[in-house]
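Several structures are given next for inspection.
Read-outs: derived from the displayed coordinates by stated rules, not from any lab. Nothing here was measured: the structure is a model prediction, and the numbers come from that model. Cβ atoms are built from the backbone, for glycine too; each structure is taken alone.
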Structure I
Amino acid sequence: MNKTEFLIGRSGLGLQDDFYPDDLPEDWRFDYYAAIFKTLSLEIDTDEDLEQIFADIQEDEDTEFVLVLTIKEQQLSDLKTLEKLLGSVEDYADDFILFCQVSTAPSKKIMDTLAAYNICFQSAKTLKLKLQEVQVLDFVLSFNKYPVLYSSQAWDEKQMRTYLEGIKDVNSKTILICKFAEREALDKIRIIAELLGH
């Protein structure tokens, strides 16, 4: 069995716990973050400079960094809204995973629109799409490249370990986004992930 590689990260670049040096220019935050963590989630309509982030990702081909762009279910289910949002990132389709927490399976028209993208849906039930599906804790992850589990709750070390043990056999590369995690929590998760990798 291949060793599972866990990519650990958070939502947004706004870490609060003295993560960034005081004199770091704001537009260097992504480079600083990406030197330490291997994944980041941003809303697809983020205020961050996505073009610069994509340029940085493409420039550093040796680094295995995965950007996760999140979309709300309302944005996903409205075809015109979805097409408009995707229009701003379609040139970078290979450079991110589009992620959405859903309550129902997207329509065929929506899935056809997403055919050229790497996607992952997180839901409370099986979606029965033509995607890989795995059950992890209370969620079903439906994906075509890498599974992404997105947590907005703060986890203690036991919960972190339970999750990582539950997903380590799912895929050779697995992404965990801890929405509100600060540096200390992300480092703990990373250490547990390294211990559990097999």
Structure II
Amino acid sequence: MYEIPPTKEPTAGAIIFLHGWGANGQDLVPLGQGLGFGNMRLVFLEGECEVPGTWGQGKGWFAIPPNEKFNEERLVSRQKIVSIIDEISSGGIDCGRIVLFGFSQGASMSLDVMLNYEEKLGAVVALSGFLIEPDKVGQMKGLPLETPIFSAHGTQDPLLPFEASRSSVLTLREVGFDIEWHEYEMAHQIIPQEIDHVRQFIAGIFS
């Protein structure tokens, strides 16, 4: 785990960043700093799964493509993220002021944790990811429907096809979540326009 403490007081909240497949805990640090929220605690987590061919440098939250260990890996990753949320919360930042921010596989884990965490989180930012098992969401009880969600995807994404990802994420809208959805003419990446929209979204929550 890598952390950047707030540079301004009082502390408004915390943002937990979850990287994509093959990256690591340092990958989203420049993005986090670039958002410009000096009054937020920034926390960057790292997945436990080793990515083949990266000599131990690349990590993931579950194997790609998913295998017979998928559920086990997802639960291990979920618990790791939950334990950090609990730690931050016990340190004085209410869960309602904690944002989960994920890219790609990290976006999928952000949504997964939000749906299964016992408390309502402040928000979720899910970029270029997908919802795991969207067909099961309608059967879940006690969903935190008040949690605001920002989600976006590239229409030219060659790794996670746009239509399938969009359809899975927007399942959440069908069950009552308020989702701010954006589409960008881009591949599997994060672009400046998208970051501007995310900044506005988070600022609106903590205003």
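Can you spot which of I, II the value 17 was calculated from, given it is relative contact order in percent (Cα under 8 Å, 6 or more apart)? Attributed to the structure labelled II.
Given -0.54, -0.83 as the derived value for log10 I(q)/I(0) by the Debye sum over Cα atoms at q = 0.15, 0.25 Å⁻¹, for residues 33-72 alone, which of the supplied structures I, II does it correspond to? Derived from II, not from the others. Looking at structures I, II, which one was mean count of other Cβ atoms within 10 Å over residues 137-144 calculated from, given that it came out as 17.1? Among I, II, the structure yielding 17.1 for mean count of other Cβ atoms within 10 Å over residues 137-144 is I. Figure out for me which of the structures I, II the number 2.5 belongs to, where distance in nm of label points 7 Å out along Cα→Cβ at positions 57 and 113 was derived from the coordinates. Clearly, the read-out refers to II.
Could you figure out which one of I, II the value 0.25 for FRET efficiency 1/(1 + (r/R0)^6) of positions 121 and 185 (r between Cβ atoms, R0 = 25 Å, to 0.05) was computed from? Checking each candidate, the match is II.
If you line up I, II by Cα Rg over 2.2 N^0.38 Å, the top spot, with the largest value, goes to I.
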